Structure I
Amino acid sequence: MSSKLARFTSRVVSLAQKAVVGVPDPALCRGDGGYADWVIVSIHGLKTYLDLPYRRLLDVLHEMPRIAGILGLEVPQLPDFTTVCARMQDLQMPLWRDFLRLSAELHDTGEIQAIDATGMDRIAASHHYAKRTNYTFRAVKTTVLIDCTTGVILDIHCSMKQPHDSQVAWQLLMRNLDKLNTLTADKGYDWELLRQKLRAEGVNPVIKHREFGWHGVANNILLDETTYHQRSTVESTFFALRRKYGEIVRARTWFGQFRELVLNCAVRNVELSLTDSHA
């Protein structure tokens with residue numbers, strides 16, 4: 001019987017190969033080709049899953065010929081840890097988003113989805129780096145779209161600024177309209193135009209109203225409380241992400257931090273698929 005690590009690696013490799021546009025390249029091409037993009041994505045998935053720094057991860061993989069084989073490599077062919085680290089920055093964001101999308105498709109989603117935001121703290125930067133890169137925000141505003149039945153993260157939006165929740169919501173939801181049935185959200189997403197757009201797309205918005213007067217109070221009384229409280233799934237997901245991956249985003253660059261958060265979400269989805277299938 002294969003180990004959970006082997007099953008995780010196989011699933012990550014499969015998703016990474018699908019996320020690459022066109023026919024996946026061989027794992028290693030001699031000369032300028034180097035390591036295929038899907039190999040780098042898969043190794044980063046293993047790094048996140050095992051919670052190991054780059055150097056330690058490659059040391060561990062050198063003692064795991066079976067896992068190296070799933071990556072399409074022999075142990076002597078494994079990349080240097082510096083290569084794995086540097087290549088993450090070279091891979092464009094759409095590939096990482098596709099990886100997250102494919103990880104969500106491992107699950108059969110339910111009828112209710114939820115959206116919410118939190119701040120993920122950034123690792124402390126040196127004064128010189130902060131001044132040179134205009135490194136001013138201490139947290140990455142992270143908005144996630146969750147399926148309430150499975151707890152699967154369907155999509156994520158990250159911002160270094162602090163936009164209002166309603167400004168982020170439609171941008172995130174528009175990419176996932178085919179996955180939405182009933183959307184629940186708190187008062188931060190109280191925007192009538194958002195409700196109208198969702199209804200026009202056949203989505204039922206269960207969004208709390210701000211109670212500035214009797215109109216907001218009356219609408220909240222009419223809200224389906226059972227459906228609305230499914231929103232607590234988002235809080236559970238944020239807690240699980242922090243418990244597993246820590247409170248701090250460790251990448252130094254803003255685009256590296258976005259990739260790190262997307263990868264964390266995708267790895268969590270893959271882990272959930274292993275638990276659900278009891279494979």
Structure II
Amino acid sequence: MTQHAFPAAPAERPQNPRVALFVTCLVDLFRPSVGFSAVQLLENAGCRVEVPEAQVCCGQPAYNSGDRKDTAAIARQVIEVFEGYDFIVAPSGSCAGMLREHYPALFAGDEAQQARAEAFAAKVWELTSFLADVLRVEAVAASLPGETRIAYHDSCSGLRELGIKAQPRQLLAGVAGANLVELEGAETCCGFGGTFCVKYGEVSADIAGRKTAQIAASGADLLLAGDMGCLMNMAGKLKREGSRVQVRHVAEVLAGMTKAPAIGEASEG
């Protein structure tokens with residue numbers, strides 16, 4: 001088996017970098033607070049953060065459905081919008097993996113565009129990896145009430161394509177009041193898988209049920225992850241089961257922005 005080459009961090013911590021936030025579709029449409037949390041975390045770490053208005057989907061739904069032509073067209077637009085920045089950061093291992101790992105291959109045979117895509121991809125980072133590996137953030141000014149038991153789910157793309165495992169746990173260790181408990185099967189898929197959950201609904205639901213059983217067994221008060229797709233899938237299953245476990249994006253906890261209802265909970269008022 002060929003070992004995956006995970007992103008290599010710069011040898012030195014960048015000073016005051018110009019960072020573009022790739023918001024992602026699910027954050028934009030369903031959980032904007034994740035985007036605000038990401039901006040706060042990046043600014044607290046000394047970044048000049050911008051959110052380009054012309055950004056679009058990363059193209060992953062089309063890519064996973066085999067539509068390489070439209071995916072390449074989307075990739076050209078994304079690269080055009082973001083390539084002028086020092087770094088591109090996404091609060092999603094799935095989207096970051098698409099941008100970093102798959103964009104260059106879309107332009108095989110087009111040497112100039114492929115080189116452009118490779119230069120772009122080298123600047124793409126998932127949020128917790130960027131904070132821990134590139135900016136060397138060692139502590140965050142955030143807290144949780146009492147001894148909140150936290151379980152962390154490792155989303156597939158972030159774990160397997162980008163090597164995101166220790167980084168969120170390292171950052172969460174600095175959150176006052178947080179008691180991180182390891183989830184059995186933390187590296188196992190939650191059943192979402194993008195279009196997989198639509199194409200294979202029964203299989204997806206079975207996988208999600210196994211995941212929520214593991215969450216219940218952990219005794220966690222709060223479930224965290226770095227991808228909205230996974231979080232919405234698990235939150236929906238937990239809610240249907242009557243679970244009291246709250247579900248949030250890791251960025252919200254790290255930024256101390258947890259006053260809003262958890263994912264899947266109704267807004268007050």
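Any read-out appearing in this document is the output of simple, stated calculations on the displayed coordinates, not a laboratory observation. None of these values were measured; they are calculated from a predicted model. Cβ atoms are built from the backbone, for glycine too; each structure is taken alone.
Annotations
- Taking FRET efficiency 1/(1 + (r/R0)^6) of positions 146 and 218 (r between Cβ atoms, R0 = 30 Å, to 0.05) as the measure, the highest value among I, II is held by II.
- At a computed 0.98 (Cα Rg over 2.2 N^0.38 Å), which of I, II: II
- Computed over structures I, II, distance in nm of label points 7 Å out along Cα→Cβ at positions 74 and 154 reaches its largest value in I.
- Structure with the greatest value (metric mean count of other Cβ atoms within 10 Å over residues 90-97, set I, II): II
- A value of 15.1 for mean count of other Cβ atoms within 10 Å over residues 58-65, calculated from one of I, II, originates in structure I.
- Structure from which 1.5 was derived, distance in nm of label points 7 Å out along Cα→Cβ at positions 114 and 194, options I, II: I
- Between structures I, II, the greatest calculated value of volume of the Cα convex hull per residue in Å³, for residues 50-177 alone is seen in I.
- Comparing distance in nm of label points 7 Å out along Cα→Cβ at positions 42 and 162 across structures I, II, the highest figure is found for I.
- Identity of the structure behind -15500 (criterion: helix-only ellipticity at 222 nm (-39500 (n - 2.57) for each DSSP H run of 4 or more, over all residues; to 500), calculated), options I, II: I
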